[in-house]
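Values quoted throughout were computed directly from the atomic coordinates according to the rules given, and no laboratory measurement underlies them. Quantities reported herein were computed from a predicted structural model and do not represent experimental measurements. Cβ atoms are built from the backbone, for glycine too; each structure is taken alone.
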Structure I
């Protein structure tokens with residue numbers, strides 16, 4: 001009788017331990033799923049940050065190219081103005097021709113077309 005009660009007690013303890021282990025496993029599984037969802041969201045955010053950084057770098061490169069282009073245009077404009085002023089001076093000195101701003105504008109307009 002004593003052995004039977006002891007056996008039943010051990011059986012009950014064993015069942016309790018099994019039940020506790022099942023709960024622990026379910027709890028662990030639940031937390032692992034939550035972690036996986038959070039990890040996926042973190043990876044997506046990191047990918048977004050990387051893509052935004054690449055876009056920013058591309059935009060910076062575009063701005064640098066525009067600045068360089070503008071500097072070349074300014075340099076070309078300055079050179080063209082210097083050559084034009086020299087030509088005006090030569091026309092005045094050699095031919096006594098004075099170019100007015102209106103005449104200059106009309107001549108440049110013809111050259112651009």
Structure II
């Protein structure tokens with residue numbers, strides 16, 4: 001019902017190495033805090049995940065993310081940027097729309 005709220009809609013994740021990710025299950029880095037400030041990484045992520053959607057990104061995009069994974073995860077920002085370039089956000093979650101939070 002709530003759908004995927006990753007990407008700072010409801011939550012985000014900062015890994016031990018400093019990578020800012022939409023959630024702990026979506027292995028895409030929007031910036032490493034050792035290289036960029038938090039606001040930069042956060043705004044990149046919010047642009048990609050602007051509205052909560054019914055589709056769970058960790059499930060629907062897992063193969064695509066895995067195909068770009070190197071020896072370590074998460075996928076670094078430069079590769080993440082290429083991966084998300086053509087993504088469509090999916091169907092907006094109805095419950096948030098009913099609450100008037102996102103339109």
Structure III
């Protein structure tokens with residue numbers, strides 16, 4: 001049971017949701033929490049709509065925080081990705097260190 005229907009929009013797992021705001025606060029991003037939730041949805045889509053369990057849900061959260069902290073949109077990640085210093089967790093996921101996604105990652 002979710003406390004709000006918005007969980008169906010951003011798809012942040014409950015356990016991660018409770019940790020996301022303190023993480024945002026620690027990074028000085030708490031006032032942009034709504035944007036982080038929007039970016040979580042965008043990051044999840046970019047990564048191929050992952051099954052979100054630890055550690056994959058953390059990767060999506062890390063990418064959402066990265067996008068928010070750097071003022072990046074999903075489109076900018078696609079067009080400027082080769083010039084960005086992504087979080088280590090994102091690089092590990094894309095290298096296959098956390099396993100392989102069924103069907104692979106989106107080609108873009």
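Observations on the model:
- Given -35500 for helix-only ellipticity at 222 nm (-39500 (n - 2.57) for each DSSP H run of 4 or more, over all residues; to 500), calculated: source structure among I, II, III: I
- With mean count of other Cβ atoms within 10 Å over residues 21-28 derived as 13.4, matching label from I, II, III: III
- The maximum of distance in nm of label points 7 Å out along Cα→Cβ at positions 29 and 61 over structures I, II, III, that is, the highest value, falls on I.
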